[in-house]
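So, here's a batch of structures to check.
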Structure P
Amino acid sequence: MLEIQVQKTLRGQSLYLSDISGTYLSGGDRLGAVLAAREALPKNLANPERPYVEEAEFNKPNVFNSP
C-alpha cells in the first residue's frame, strides 16, 4: 500500500517537472528545460527509481529543435 502511494507521488512529481520543462522551453530557457525533463525521467529504465512518464520524454527533443 505504501509503495503504491510512493509511486503515485513520484508520477505526479514527474508530470509536474515535465510541465515545468515545457514552461522553461516556452520562455527560451533550454538548459532549465533539459534539467527539469531529465529529473522527471528514471535514471535507469531497467531498474527505474521512479515511474516513466512519456510527457517528460516528449519535451527533450523539443529542447533541441526550438529556435
Structure Q
Amino acid sequence: MLDASVVVKCFVPGQGGSAEARELRDEYQAGRLSVVVPSLLFLEILNVSARRWRWGAAAVGGPASAG
C-alpha cells in the first residue's frame, strides 16, 4: 500500500526517498508491480502538499471540495 508521502516523492526530485519512490513508479508503469492505495489518497496528497509547501486555506479549499 502506497502512502501519500511516497506518491508526492515520485514527482518532487531531491526529497529523501525520491529516487526509491520513482523506482516504484517505474516498476508500476512497466507492469511489474501492483499498487494498492487508501481510498482517501487524493485528500492525503493534498494534505501532504499543503504542509510541505505551506499552502494557505484558500489554496487548499478549492481542490479539497472538488471531489
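Every number here is computed from the coordinates shown, using simple stated rules; none is lab data. Given the structure is predicted, the values throughout are model-derived calculations rather than measurements. Cβ atoms are built from the backbone, for glycine too; each structure is taken alone.
Matching task: 24, 12, 7 is the computed value of semi-axes √(5λ) of the Cα gyration tensor in Å. Pick the structure from P, Q. Here the read-out was taken from P.
One of P, Q was used to compute distance in nm of label points 7 Å out along Cα→Cβ at positions 7 and 55, and the answer was 1.9. Which one was it? If you can, show how the numbers build up before the last one.
Details: P: 1.9; Q: 1.3.
This value belongs to structure P.
Suppose helix-only ellipticity at 222 nm (-39500 (n - 2.57) for each DSSP H run of 4 or more, over all residues; to 500) works out to -24000; of P, Q, which structure was it derived from? The structure behind it is P.
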